[in-house]
Every structure is written in structure tokens, then in C-alpha cells.
Structure P
């Protein structure tokens, strides 16, 4: 049986006061609160780190902060998915206010590796304070439907600082050291769990389309053409006017030897470039591959 895990982060913002949450009377009250105690495990952590497995070197952080966070963790069926709700403490009313809600997605294979973290927005979370927190109601909100098909939830995938650092290294290696560049891409992709769902969860950021497109380009350049195609087709399904993605898609199909699909992608690329008045910037290799004669934009 799977276990689902819901976590609440209660962030202490004490206007510069270095008092630890563990030293607050309120912390002891929270730990003893029966309505929470029956459903949640209480602990204290750091605000900016959403996931941390130091023994395996896995950290997912989103900002540079050393503010403490009170973590309430509850279990339902499994460890593969979990939620984290962040509450900020406001001294003016001595209350914890709900600040952020996150959904953590884990892989069923690859030793339950973390795939992605999403910020979850829901109007029912607006103006929620801990003193009005109904654990049963919130639990039902989060679990009444799978998060992917819950029309009440709006999900935004986050990019960790750690992944952005890796991405910058890859970008630099692509320009300076192709051999190490391919090894780095291989580290990301050459594994048994690199299935389609894994690729989408791990490397597709539809709210950061340039990052997603560049990753697909790097995958193709490193020889992972199928992975590049998968990401590019996902991108184009959401953003059909992403012109450069058609160019990259054509290159990936051409590298695989599927010239029919490559020409189709190249043709859409040239059409969009012509519509934008950028026909002079279309690479000669594209024109040669789609064998256009005469006026390119007619």
C-alpha cells in the first residue's frame, strides 16, 4: 500500500527575533493539540529547503533564507506524493497565516526519487490561519481527487536552485567541453527510469518555456534524440507558436533518420519564420533538407 504524506510548514517571522520556534509556548501547544496530534507529526526545519536528503546529496531549495519552519506531517497511504503547507507567523495578531502550499511528486521507480515540486493554489486556502485550520477539511481538499485532475487546484512547477546551478554548468560545458557536456547530460538521462512520465515530471517546465526548450536542445546535441523529441512535442502542444522548437524538433527527427517527420517540423518552422518576416534567418541546412525551390515564403 502507498503512503501519502501531507506536510505543513509554519514559518516563524518574528521581526528579527532569533527566538527558536521550539522555544515558543505556541510550539508546545501545537504539539499537544489533539486535533493535530492525531493527524500530524510535528517537527522544525528551514523555510527555504522544501526537500532535503543530505545522506544522498539531494536538496531542493527555492530561495536563500535561514528562517525556521514548523513542520506538521501527516500520513495517508504512501510516500510517493506529499503536500507541504507553509504558514507565516505574524506578530501583530499572534497567528500563523497560510502562505504557500506545495505538492511533491515522487517516482515509483528509481528508489522513489523526487521528480518535481509544484506550488498549489486554491481559493479555499485564502486567508486561512492555523487557529481556523480544520485538518479533516484540508485533508479532503488535497486528497478528494488526484491533484492532476482536481479542477480546484492550480499547479506551478518550481525550479530548484540546485537544478539551475546544474543547468548553468551544462550550458557552459556545451560551449567549452563537448565531451564533459555529453557525460553531464548522460548523468541526467541515461538511466532505467527515464521513461516518458519521468522526463515530463523532471525536465518539462511549461511555465519556463525557454528552460524546457534549451534542455531539449541539449538532449538532442548529446545524442538523446528520443528524449528531446518527447519534450519538444510537449512544448509545442502547449505553445504551438514556439517557432524555434520546430527547428529543434526537425533536427532531432533528422538525427533519428525519420526524414518525413523532420521535414514536417522544418516546414512549420519556415512558415512561421516567413510569417514573422524572418526568412533571411532560416538556416541553409533547413532549406536544403525540405528541398524548397524558388521563393521560400510563397
Structure Q
């Protein structure tokens, strides 16, 4: 019986790993380590990993809230201690490790140095909406006009610090069921791959044991003489050797000379029966008697 596709995939994968696992596992680990270094550690390449993280729901929110809180804290602290906005922005640029925010702070430093107000910088920069929420951009522009930038930045820092803490907790809560679903899916796939062949095998045995439900079995059965066990019949009856594993003797007469053997699971027609014995028609056009204790009648 041919195995189901899912089972064949699992079996083939296991066979492949048993033969080439000593190569696949080290190569996979090396590729994983190099990918982590390329995306998150290398100075010139980690910007690609950051760009990916900034598109992942949940992680993106935490990164933005962390950066907004850091910006507000640094500006509030430095401005309250007498630093000029330009000096504070220069320090702010060196405090972040995110490439996109570094580029923005460079633009912000150059714009302020040329006399451009903060409100205009936070509104005209390309992609600013992906870096800072609208509320933060509006409140920075308003506080600059009212001269309360230091106070407002302190309030923004407090608010986004709390939001960041809450988002971190929520992310952990979201990840737990995701991991459970992933593990359950993997276990379910393996379980189905194991059970499918068993159900298919049982289905085939059922079809074999009930030939009346399988037209092919009936049509393919050879035409033989009707049974003669004192019951009028218009078709031969079938029997299957099924009681115990092994091979079973077939005799030319009841308790006579053995002429052949039949194996467990084979199906035959019979043409006569007597005293619990059945005369079965063998595949080689011979016939012989088999003890009924090895058979099941259909």
C-alpha cells in the first residue's frame, strides 16, 4: 500500500537527515550565526536587520516607543541643564543605535543649524510618520512656539516610558499562545502523518473483508462452480485465511495428502464444503481442501 503524501514527506525528511544530517546541521548553524551577525551586529549591515524589525508588528511598536522616550528624556535633561537645542540634538544622534533615527537626527541637526524650526523639521522629513507618532510631532511643534519644550519633553518621556513597559508585557502575552500554536501544529502534522497509513490500512482490510462493498473485488473474482453445502446459491462464496499469521496446508482430500499452502490474508472462492472443511480454488487452477478453522466465510 502506498504511503500518503504527508507521511512520505516526513519519512523522506527523516531519511535525508539520517544520511546528511552531519552536513546539514553544521551548515545551518553557520548560516544562522552569519545571518544574525549580518543583520544585527555588523556596523555596515545591521541597518537591514533594523529595517526588518521596524516592520514586525509588536516589535515595531516597542522600538518606536523606546526611541521616542529616549529622545524626550535626553532633550528634557539637557535643555533643563542649559544646553542649546543644537547641542542636545548632536548628543541625541550619538545616543541611538537605530540607523533611521540617526539619519533623521543628522537632518535635524543640519536643519536647526540653518535656522529651520523644529515644527517644520518634524513635518517635512520624508518618512517621519514611520519614526514618530503624530501626537509627538504636533506637541513638539506647539511646545517650541510656546517656549515649554523642556517641560513637554519630560512629560512625553514619562508617558512613553509607561507605554513601552505595557507594550513589552503585551508582546510577551502575545508570543506565548503563538508558540503554543506553532508547537501544536508541528505535533499535529507528525501525528496525522503517523495515523494516516494506519487508517488507510484499516480501510483496505475492511474493503477486503467486505467484498460486496467493493465492485472490483466481485468483478475480478474467477467464475467457479456454485457451493454445494446443501444450500442453493447462484454465486460462489469467498473465504479468507485470517485467524493467525503464517501459512496453512491445503489437501487433495479432507485430511489427505498436502498439495499446497496458502498464506494469511489471501482470498479464495470455494466450490464445496463438508464437516467444517472447504474446497478452495487455487490460483494455479488446482483445488484443495482447507480446515475451516483457518478461514472466515463471507
Structure R
């Protein structure tokens, strides 16, 4: 099958592709779908673009059960029937996103989520869009979306490459979360005391800065970094991965989410007595 990253990398590789001539719907994705060039208004292709990306990645079975459709509403109904819809605020890299511009309950447009942004919006890659013509603009573009989201669909990708968890004050060891998700509680004034990160296919190293103990050594896949049961807050952390770029951010007492940090860069504070409350980690 495929991973979420493979799908997004393939979709992004087509950014800038346009219909030729303009307003014709003559584009490579339609040619792949219909088996020959097409031309005319019946051939709008936002959904066809998503279908073709999964096909190119050898993962057709992850989209509409391997069948063809150019209908966004058909995709919505398929996702409902197969239990693939997640909360609109929980989208992550590789998810399919549907839009309902007139709030009618149908799905008018479709794309793929590149990433969730710190303000709650999503960076997406979409086919047949343009500034001023969201659903029939004739180009593959990266967009920023926050409103009119009808549904977010999570395909059953191959096992994710990254998961992590925190040990948190008052809660103990929290459940594992996958790449791009929040581990730890925010808004509850609870300190993270230890973190554990693992990847089945990558060599990870990570360290923490902890109250009274300072910077820890570097730990590897599946080890807990930090101490438990001593009421010592984490104040920062860093992660690096051999052969892959990785980024991460933390939620800090009093200041909220940090900026993204990359590839071993320290994330958090030292000497300011600010507790680390939650973390997000993802490959990039």
C-alpha cells in the first residue's frame, strides 16, 4: 500500500500543473481516469486528481475501495459507510478533506491535507482550484483552508512510521499517539514528566531537559526519557532521526505552543521553571 507521506509527496509533485488550454478540463489526471483526453464542462477533476494520486502510489484500494468516482459526495458516502471520518479539528498529514461551499450537506470539492497549522487551519494540496475559483480553477495548488469543511477522511495507510507518548502528572502513562497528533494535556496545568518515542523503520534519538536534572543523555527508540514519580517537570526536549528530517513542537506553561523545531534543535526552555505540557512530532 502506501504511507501518508508518500501520498502527499506525490500530490505536491504536481503543484503548478494546469489545464491546457484553460477552462478545458484537458489535464493529465482526466486522461488517466478516462483512458483518453477529454474536453468540456462535464469533466471537472478535483476528485479525479485525488483518485489518480492514490493510483500512482499503488494504493488505489485506499480510495473508494479501488473503484473510480469523480463525485465528491460519493466519496463522502463511502467514507461514512466504512467508518473513515474523523473530527474536523483532528486532521493530519495524508487525510482527505471535503468542502461544502454552500453548506447544503453535500461535498463540493476535495483535497489532501499536507499539515495542520498552529492556528487550526490546514495546508492542503488540491486539483482543479484557483484563487477566486475554489472548485473549478484548473490548477493543482497548495491552499490554506479553515472554513466550509464538510468532512475529513483518514485512509487506512500502512502502519505509521512514528508514535509517541508522555507520562503526565495526575494521569500517568498516556496512550500512544501517531505522527502529527498531540500527546499530553493542554489547559489542565499538568506537567509532562517523561516522553517515549518509537519508529519501526527509523533510528530515532531524543533527549529532555528536566527540573533539577538538566539535560538528559540521548535515548533511542522505545525508551523513556525523563523520570517518573519524582514530581519533576520536563521543560524541553529535542529529537533527531538518522536519514530523515523531523520536526516537533511543545506546549509550554504560560506561552502555549512553541514554533516548530527541527533535527535535534532544542525545543522549550532552560532555567525558566516552565513546565512542558504536551508535544507534537512528525516527519517532514
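Some values worked out for this structure:
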| item | result |
| --- | --- |
| For distance in nm of label points 7 Å out along Cα→Cβ at positions 62 and 262 computed as 7.0, the structure of P, Q, R it came from | Q |
| Structure (P, Q, R) behind the derived value -3500 of helix-only ellipticity at 222 nm (-39500 (n - 2.57) for each DSSP H run of 4 or more, over all residues; to 500) | R |
| Comparison of P, Q, R by distance in nm of label points 7 Å out along Cα→Cβ at positions 22 and 158 - largest value held by | Q |
| At a computed 19.8 (mean projected area of the Cα convex hull in nm²), which of P, Q, R | P |
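Computed from the coordinates by the stated procedures, all read-outs in this text should not be read as laboratory data. The structure displayed is predicted, hence computed values, not measured ones. Cβ atoms are built from the backbone, for glycine too; each structure is taken alone.
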